[in-house]
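Please treat every number below as a calculation from the coordinates, not as lab data. Here the structure is a predicted model, which means the values were calculated and not measured. Cβ atoms are built from the backbone, for glycine too; each structure is taken alone.
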Structure P
């Protein structure tokens with residue numbers, strides 16, 4: 001399934017109540033071996049990584065404050081994005097926040113998959129295979145949502161997040177349960193109603 005195309009079609013169908021501010025994509029055919037994901041990735045997810053070298057989408061509701069945003073990081077750039085994330089912690093001072101060592105160790109194992117305008121990211125944790133939340137200001141304000149589980153796998157992230165049209169919510173804690181995204185939560189009522 002092409003999750004990106006699916007969401008674009010839903011938004012286009014609802015253009016009377018949803019405004020798409022940006023939709024950029026670039027198609028390229030690639031064949032990756034997915035060593036980073038330890039080959040634990042479905043054919044649907046492989047299709048996305050093998051087909052898209054760019055996908056950015058920014059939309060907002062015309063009737064409420066809901067908005068969606070996705071900035072896809074292609075497989076060919078995952079290592080580079082991981083290295084950029086690690087460089088942010090390279091020279092960080094000691095004892096800025098509680099549990100700083102844990103936050104730093106986490107980041108060393110996180111590979112950004114999707115970015116948000118404020119610098120937050122959904123990351124693949126190479127220790128667990130889960131998708132976790134990187135909070136851009138974790139070293140300014142402490143661990144809040146840092147490490148929040150967004151999905152048990154890349155496949156679940158793409159499946160569930162596409163069902164709620166790649167919505168971007170302010171407090172991701174409101175949209176998850178202990179396993180990740182909970183698309184039955186009230187915060188997703190508007191986007192569920194568009195399908």
Structure Q
């Protein structure tokens with residue numbers, strides 16, 4: 001009887017990385033001064049979000065619109081590739097990458113599911129032969145609008161997108177690595193849940 005393959009699912013920000021890649025990406029693109037001044041202008045939004053008076057999608061869209069609304073989509077994608085080449089490697093968590101490498105050596109299927117946008121994550125995933133499920137940003141007339149296409153890939157949406165992408169019945173073992181309430185639904189389907197393991 002053929003042994004079933006195992007599945008390893010990783011959250012990205014604060015699980016595979018030591019910090020938030022959205023904030024790091026904004027700083028990379030806009031520079032320190034515009035990054036800080038932008039966050040100060042957005043402080044009412046950030047306070048409402050922290051007080052749970054604004055949901056994460058609306059708050060994220062306000063941040064994305066402020067910093068990137070109207071930017072040419074190709075230029076945005078180029079920044080994303082440069083970020084993955086120059087900044088992201090320094091943000092990766094050593095212990096998490098060791099766990100990922102172990103799954104690769106066992107030929108387990110690996111998926112990254114993240115609320116961050118494809119533009120600054122997907123290329124890295126491709127280079128490591130990892131399937132990437134991420135938030136999709138809205139593009140109109142070849143420009144970033146700041147809005148999210150569909151739903152932010154967070155919480156229940158992470159699980160919905162996973163089930164839409166892959167049949168879990170083919171896996172004997174499901175390892176899920178996460179660090180926040182946004183990973184709760186994914187962790188609930190794991191045979192081996194790893195919460196804040198790194």
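Computed values, structure above
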| quantity | calculated |
| --- | --- |
| Mean count of other Cβ atoms within 10 Å over residues 70-77 derived as 19.1 - corresponding label from P, Q | P |
| If relative contact order in percent (Cα under 8 Å, 6 or more apart) is computed and equals 18, the structure in P, Q | P |
| Source structure (of P, Q) for volume of the Cα convex hull per residue in Å³, for residues 86-181 alone, computed value 133 | Q |
| For FRET efficiency 1/(1 + (r/R0)^6) of positions 6 and 62 (r between Cβ atoms, R0 = 35 Å, to 0.05) computed as 0.35, the structure of P, Q it came from | Q |
| Among P, Q, structure where mean count of other Cβ atoms within 10 Å over residues 46-53 as derived comes to 11.8 | Q |
| Structure from which -13500 was derived, helix-only ellipticity at 222 nm (-39500 (n - 2.57) for each DSSP H run of 4 or more, over all residues; to 500), options P, Q | Q |
| Given 19.4 for mean count of other Cβ atoms within 10 Å over residues 14-21, calculated: source structure among P, Q | Q |
| Origin of the derived value 1.00 (FRET efficiency 1/(1 + (r/R0)^6) of positions 78 and 158 (r between Cβ atoms, R0 = 30 Å, to 0.05); candidates P, Q) | P |
